[in-house]
Structure P
Amino acid sequence: MFAAEFKHRLYHATLNLLWRQWSALGVAGHTVPGKRNYVLDPEMLLLFSAYFCRYDARLYDLIIDWLRKNGGLVNIQRLHALAKRHYMDESTSLGYMAQCVSDNGERRWKKLSGELRQKRSSTPIPLFIQPDGTQNDFLHTSDSTALQYGFLRNPYQPSGKASVFPTDTNAAFLLQLRGAFGLSARTETILALLVRKVCKIQEIAEMSAFAWKSIQDALEELCAASLVIACESQKRGRSFTLRNPKALLALFDKSTIYFPRWDLCFQAISLIWKALGDQRLQTVSEATVLATLQDLLDTHIGDSLLYSGLEELVMLQASDLTKLPDCLDAI
């Protein structure tokens, strides 16, 4: 049962990765921190968690706790853009989370929660499920908010353990930047230039998920403030760089930062996980499963892992995808 064993390993490795990342952002949990001290992507992490944490009710609710404390620094515009680019099939789950945050007084989340509310009548399904897709049935009292999104669950109860995100590691550096420069493309532009040193507008737009025009406007503002310098090149066109990146990092007690393309990483995990859910793979040979993964790599994943910037994943080929759980454990 090669596919079933691989899916079991991937399930645990993915949940452990999510626990490590949310714990690094301040969610109450006891996990071993990642080795590389990467800067995390709160929007992509939330988008993927709304999908995958339906397998872990405890982490799911702790994420809501965290959002009710720190949601003011989550960029909802960017969350929208990433959702369109990397659809995770769980928009209603994200809508339920957004409504729980909105109910706590975060008015910025109200529009998102309304847009993702269940729009047609259907039989509610359990919010929390087992890794094999079977539904949990331990329901005592229905959560009225969850019912609006087509889900059944016991009422959400805040744990009271949520805390402000920590600032002594790189994990929450993007949130720190937003505290200083605001919830706009300006912050993501600064982060991109800190990571890549020299960037063109399109490169920053691809990395940040903001529109080209938004990045252009942000760069004009930063150049006017003398934080960014425009560089002209006949071969490469116009590029931009920070005037003094070391001084900027020093303001936040940072030296070197790494910000991978977490969107590419989580999208690849999602595609592989869904492929392994095909019941026809449960009884076939290892060679057939590997052939299926090869086709998935060729047609949908492509070079995503290579361009993710995650040192642990860049060398994985289709024949090596069975090592993916071990690689995720190393992040």
Structure Q
Amino acid sequence: MLTIGYIGNGKSTNRYHLPFVLQRENIKVKTIYQRNPNTESWKRIEGVNYTSDLNELLEDEDIQLIVVCTRHDSHYEYAKMVLEHNKHCLVEKPFMETSEEAKEIFALAKEKGLLVQAYQNRRFDSDFLTVQKVIEEGKLGELLELEMHFDYYRPETPESVHHFSPSMSYLYGHGTHTLDQVISYFGKPDNIHYDVRQLLGSGRMNDYFDLDLYYGTLKVSVKSSFFRLKERPSFIVYGKKGCFVKETKDRQEEHLKLFHMPDNEDFGVDTINHYGVITYIDNEGTVHEEKVKSVNGNYGRVYDDLYEAIINGKDKTITDEQTLLQMEILETGVRDLR
């Protein structure tokens, strides 16, 4: 049994973590720390201890892993505190505000023989897993270009912000999803072209980015905007023999927002209307166009991997090197913005 606790009792903990953890018979949630119970808005879970005394969580010898689900600007402080109390630590995204903070936290964990990692749940998005399946089937031939988009039409978000903060940028907030997917599958790029903008002008929020990551002849483009009234496809993959288009994103977040939880059989599952389309030429020169059944996503796989690493000593899936590379890309992307 892996016994865990949480720092933070907001949306992150209750929407993106607990619905998956509570399904797992080999993981027990013992304690949740909430700094101010007077602002409590989520239903309490039967059998879980809620406390406003952080030491009660940190000093509990039963708890092996503490999950930090707080604002990004407190990640470093809390992660360091958790490790200093000899607990393993999982940290929400973005992992830290700087790569230097990340290096220090990884070094401290190594020194103490503990595990610390980022919560990169979108490695287990259905659309991303489906793209991997299509690539590995080989029908597209040699890969030439891959585009991934994470678009919104939410102008009120950047319009309400009248200062620039690197760690509050759109790149930090959403590039953490897509960049981790790229790094986890393709590794470290040969070089990167950055186009990171403040569409409302200097001194405002970063609300657009377009990064091109090069792997030999393959170009992987990671694009996002707050001003897309009509979203671009989630993924487009081009090879020498064909292309694959996945219009819609993974549906886990959509269902979580509707409180349609993972214990439902159709949770996060694409219908035929959500399937992507592959178009390719076979060895006889015949053109095919087919729908591709989506691979089911499951954010809870992050916890399955953590269980195996902590209890059974297996290697981490989300490595320190991958997280540091991502942090360095985020820092570089917003470095010249003011």
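All of the numbers you see were taken from the coordinates with simple rules; none came from a lab. Every value quoted in this text rests on a predicted model; they were computed, and no experiment measured them. Cβ atoms are built from the backbone, for glycine too; each structure is taken alone.
If you rank structures P, Q by FRET efficiency 1/(1 + (r/R0)^6) of positions 63 and 159 (r between Cβ atoms, R0 = 35 Å, to 0.05), which sits at the top with the largest value? Comparing P, Q, the top value of FRET efficiency 1/(1 + (r/R0)^6) of positions 63 and 159 (r between Cβ atoms, R0 = 35 Å, to 0.05) belongs to P.
When helix-only ellipticity at 222 nm (-39500 (n - 2.57) for each DSSP H run of 4 or more, over all residues; to 500) is computed for each of P, Q, which one produces -15000?
The structure behind it is P.
Tell me which of P, Q gives 1.44 when you compute Cα Rg over 2.2 N^0.38 Å, for residues 143-182 alone.
Q
Across the set P, Q, relative contact order in percent (Cα under 8 Å, 6 or more apart) reaches its highest value in structure P.
With FRET efficiency 1/(1 + (r/R0)^6) of positions 167 and 255 (r between Cβ atoms, R0 = 35 Å, to 0.05) computed over the structures P, Q, the top value is the one for P, the highest of the group. Out of P, Q, which structure matches 0.00 when FRET efficiency 1/(1 + (r/R0)^6) of positions 47 and 287 (r between Cβ atoms, R0 = 30 Å, to 0.05) is calculated? Here the read-out was taken from Q.
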